[in-house]
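Novice: Input: structures, listed below.
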Structure 1
Amino acid sequence: MRRPRTFTALEELGRQRLSRHFEMRNFMTSEIANIHGIPNFPDDPDLALAAGRMLAEHCLDPLVETFGPIDIRSAYRHPEMNDFGSKLTPQKCARNEANYAHHIWDIRDAKGRMGACVTVGIPWFALQYNRGRDWRDLAWWLYDHLDFQEVYFFPKHAVFNITWREDYRQQRILSYARPMGTLVKPGLTPDPDRATRYSDFPPFRGIKYPEVPGAPE
């Protein structure tokens, strides 16, 4: 698929289905792009779609099917838009090289790996976090249930970045929310009692949806 040059082509790109619950259009909205008039759609749609499908299938669909609707914040970023955001005050984006195979889905990282990142909020958990619940309860659940490369928590509403990346050799969770720092990474032993922290969470992928007649089992 070529980079969209017309409204019809962009509409077609936006309607590309990534997973059961998401289309590409769910990931191209940006306040920076909207306010400053910077187009925010990929130069390499095929790579962006491939990376986005892996992120949606491995990380986002399981969230929806466990917790219900989720909030999609910053997701795909065009390099021009990301570079502009990296120079804003306060800074809103990391430099481009740090965002390849991260928020910039259509450029591989320095190791040649495909990847994608999205900023996610879970309303079911945010309501509890805003009343004092520890973000680490959700972090350990993510660690035990999802196939991600990195998660990074933020203080507001326990929103977090979640990154899927191919051929990764490590899984880590970090946080700007207190207590700040690294929760787990290679070389750090995960909390052996971590499951008790999320024992009241809903069953994994426990939400049932209507069956589609004729769909394969």
Structure 2
Amino acid sequence: MSVGTQEKQSVLEVMKERHSVRKFEKGVKIPEEVMDEMLNATIEAPSSWNLQHWKFLVIESEEQKEKLLPIAFNQQQIVDSSATIVILGDTEANLHAEEIYGQAVELGFMEDAVKEALVSQINGAYQREGFALSEAIKNSSLAAMQLMLAAKAKDYDTVAMGGFNPVALVEEFNIPSRYVPTMLISVGKAAVEAHGTARFPLERVVVKESF
């Protein structure tokens, strides 16, 4: 069996092994270099036009966890887990286009005329009502899933949470107006082993060619 095949199988195993955990070992510290590894893997997620519509607010200190706790409706994993990462979607990600495609031109990957056409196309799309918000949530969600898989690959557990007060979150943590809170992800070591969950069989969820 080739190394490439072995790697692909291990990725599939990580996907199968990842389950949501709500009871974490309190007091577990994730080393900074490991957290950086997970976040570096996270930012490899795909995004529309490669605009990278995400920002990550990492909450690790006990003081900041206590501030987040009531905002997240007192979910215990906020204070027990090693860290909670606030996944933010960037509603002004189009502002990255000039920098991203400018670099492509400088490196010889793209002609300037192509860059100008793409930047114009992107900015035009962002004029459409609701487009920026939809893109922010959609693309930051791709990064969120990548984070949970990266954490599992480093032997940490996670749970994604949509239960929080977004207005209070923005106010308490001084989140700039361009960012919309997408979800919270608590990361740490499971205190109780996660249980498996039932999944619909493929015939319930897959439609081929057309409905």
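None of the figures in this text is laboratory data; all of them are computed from the coordinates on show. All of these numbers come straight from a predicted model, not from anything done at the bench. Cβ atoms are built from the backbone, for glycine too; each structure is taken alone.
Novice: A value of 2.5 was computed for distance in nm of label points 7 Å out along Cα→Cβ at positions 170 and 186; which of 1, 2 is the source structure?
Specialist: 2
Novice: Now a separate question. Going by percent of Cα pairs over 21 Å apart, which of structures 1, 2 comes out largest?
Specialist: Largest one: structure 2.
Novice: Say we calculate FRET efficiency 1/(1 + (r/R0)^6) of positions 66 and 146 (r between Cβ atoms, R0 = 30 Å, to 0.05) for every structure; which of 1, 2 gives the highest result?
Specialist: By FRET efficiency 1/(1 + (r/R0)^6) of positions 66 and 146 (r between Cβ atoms, R0 = 30 Å, to 0.05), the leading structure of 1, 2 is 1.
Novice: Given a value of 53 for percent of Cα pairs over 21 Å apart, for residues 114-201 alone, point me to the structure among 1, 2 it was derived from.
Specialist: Going through each structure in turn, the value belongs to 2.
Novice: Given -7500 as the derived value for helix-only ellipticity at 222 nm (-39500 (n - 2.57) for each DSSP H run of 4 or more, over all residues; to 500), which of the supplied structures 1, 2 does it correspond to?
Specialist: Considering all the candidates, the number was obtained from 1.
Novice: Check the numbers for relative contact order in percent (Cα under 8 Å, 6 or more apart) across 1, 2 and tell me which is largest.
Specialist: Greatest value across 1, 2: structure 2.
Novice: Which of 1, 2 yields 1.00 for FRET efficiency 1/(1 + (r/R0)^6) of positions 58 and 178 (r between Cβ atoms, R0 = 35 Å, to 0.05), as computed?
Specialist: 2
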